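Just so it is clear, none of the values below were taken in a lab; they were calculated from the coordinates. On a predicted model such as this, the values are computed, not experimentally measured, just so you know. Cβ atoms are built from the backbone, for glycine too; each structure is taken alone.
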Structure I
């Protein structure tokens, strides 16, 4: 059985290299994955099936990110199931050569080699910029009345 550190490393490397259809297998059947600092407050992902869709669904844009996790520090805690992982996704956009760094902190509870809970703190602005989605993120954040006035 993989340690929490090994599961985390399989996850972040798998996000970069695939195969994406196997990533959901790192999670328990019932799980709780949240993105507390995401500006659009998406609902948590609560099952392996939802995570499978999350990892294998079509990307938001036709951009290819070539990336690797870097600057990885994994902090073990007094609870052997819980780790705090600091890292960044660093890479470039294949189509443009534009470079990016997306800082992240994951707080994960991993039991019996499966992720049962994860709070993923990802720099949403850096991520949106890398994916070419910064304008759509900003548009989604505008109050409805301001967006209507812009039309």
Structure II
């Protein structure tokens, strides 16, 4: 199995990077949609319905599949011999960043359910602030992997 993982390493790494890019795009865009949703519509109006369709499609068609594939290819990379030095700090920092992004993904999913139920009371300003969470996680992850401190 380890020989197979080693031979597939360039493919696994490439698919992991593509998955991360797609997931990050969603993590940046969904909170921005929530800003507009919170500020420009009321529960049940036509704009509310349009925002809900956009948010549902983004989450289900792009974000969930890309999060799952990011985790899948990331775990395959972790299992590939010689890729991760668990005695270093960087894999643990990266893991913390990935867990933070995963938490944020689920937090966004719960906020979408509140919009669907008409119970969202989070302001556009709060969504703007929360939109910085994936940026922080991205910085932690990229610097950890590239610098391998």
Structure III
């Protein structure tokens, strides 16, 4: 069972060169791989599973910020080595907002509508850092840069 998820066929095709390098590093020649695929599909699946984990582990290690948006709430996470720092913005119930609309967020940062709450919190990782970040991405989180995080922090201090 993979630690993250299996790469899709499309993703594997995009990473063909990296996959070949992975096979070579693990002592598997092109002929060996062809044989494994034809004669031992479970071993082939295991190799793809391990490669998938290597790929996702590498991506997750580089993540510094994640963003998670719903219509009524925006969360931006700073992903430190030992904890997540969250800065968020949420609307009061029944307020007409849409944080999934980039223009709304841009305008809200310049002129925040009344009823928006900006908040912050932090928590240590309960699981391995990379696993927790992957779970946020699987829940709709997106890897982003630090701009929105910094803007929300400035809104908190204003």
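Please state which of the structures I, II, III yields -8500 when helix-only ellipticity at 222 nm (-39500 (n - 2.57) for each DSSP H run of 4 or more, over all residues; to 500) is computed from it. Answer for the origin of the read-out: I. Figure out for me which of the structures I, II, III the number 0.65 belongs to, where FRET efficiency 1/(1 + (r/R0)^6) of positions 28 and 100 (r between Cβ atoms, R0 = 35 Å, to 0.05) was derived from the coordinates. Among I, II, III, the structure yielding 0.65 for FRET efficiency 1/(1 + (r/R0)^6) of positions 28 and 100 (r between Cβ atoms, R0 = 35 Å, to 0.05) is I. Given a value of 17.7, 57 for Rg and Dmax of the Cα atoms in Å, point me to the structure among I, II, III it was derived from. It was calculated from structure II. When distance in nm of label points 7 Å out along Cα→Cβ at positions 12 and 68 is calculated for each of I, II, III, the greatest value falls to III.
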